[in-house]
Structure 1
Amino acid sequence: MKDYAELKQKLFRHIIGCEFATYESCYAPDCAVVPISTLMSFEPDISKYKMRKALKELIADGLIEYTTQGRPAIESFGEYVELVCEAAPPINGYALTKAGFESDEYKEASEQRDRAYRRMCDS
């Protein structure tokens, strides 16, 4: 069970990292929905079975949920409206729940991110 505890923690951190990545794009959706294929690319040595089991435990803990998110066409915000990205099929994957956003791991990662941005801006 120790392996699953470590794997759960890693996967939760990856999902948090993907959530932060959406904050840096002006065309990002409301929240990050991370497909299992993306999580598999982060942890290539982990079997899909182990990963799904760890994700189910995170769902049971209430930290993430399996959800879907549409991807409508994106138009530019400038003076001339241009198509930036065409509409695409929806993404099915894992996203943080309210409990996930309120977790200690998320708060710690958020503080680390804020400190890194402060250092970058102070340079």
Structure 2
Amino acid sequence: MFIYEQEEDKYGKPQVHYWLTQGDTCGIISTPKDEEGNIVDPSLIGEVKFKLYRNDSTRECIFEKTMTRYETNKYLFKLLSVENTFDLGKYKYEIEYTFLDGDVNTPNQWYFEIIEQAV
């Protein structure tokens, strides 16, 4: 099972909270936008990554995967079942855009929970 809900972060910005059953697959599509909500020209982007962090004081990155261009202005993150070996619990994720000029932008950062399989 893979479900999500839009929530608001402490800055009033909409973020997406994800829940994924341990061992399942999921796909997330992201469209890079600037501060005003305009779609960023994809020719300016060098790489897009999905990163997963421990939700504790260490904030250790435990997983990262390069997203693939899905359409002209969209990027796809696909987590395969064999990659979903995470312990049950609440993590933090971010989608990181690295631009060709070296700038890095992480506008999407929120919660990603791994939940137990239903019996």
- Structures 1, 2, by mean projected area of the Cα convex hull in nm²: label with the highest value: 1
- Message: Starting from the value 1.5: which structure in 1, 2 was distance in nm of label points 7 Å out along Cα→Cβ at positions 20 and 76 calculated from?
- Response: 2
- Task: Work out distance in nm of label points 7 Å out along Cα→Cβ at positions 12 and 108 for each of structures 1, 2, then name the structure with the largest result.
- Result: 2
- Highest-scoring structure on distance in nm of label points 7 Å out along Cα→Cβ at positions 44 and 100 (candidates 1, 2) is 1
- Task: Given a value of 27 for relative contact order in percent (Cα under 8 Å, 6 or more apart), point me to the structure among 1, 2 it was derived from.
- Result: 1
- Query: Of the structures labelled 1, 2, which one yields 0 when helix-only ellipticity at 222 nm (-39500 (n - 2.57) for each DSSP H run of 4 or more, over all residues; to 500) is computed from its coordinates?
  - Reply: 2
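Since every read-out is calculated from the coordinates, none of them should be taken as a lab result. Worth saying up front: this structure is predicted, and the values here are computed from it rather than measured. Cβ atoms are built from the backbone, for glycine too; each structure is taken alone.
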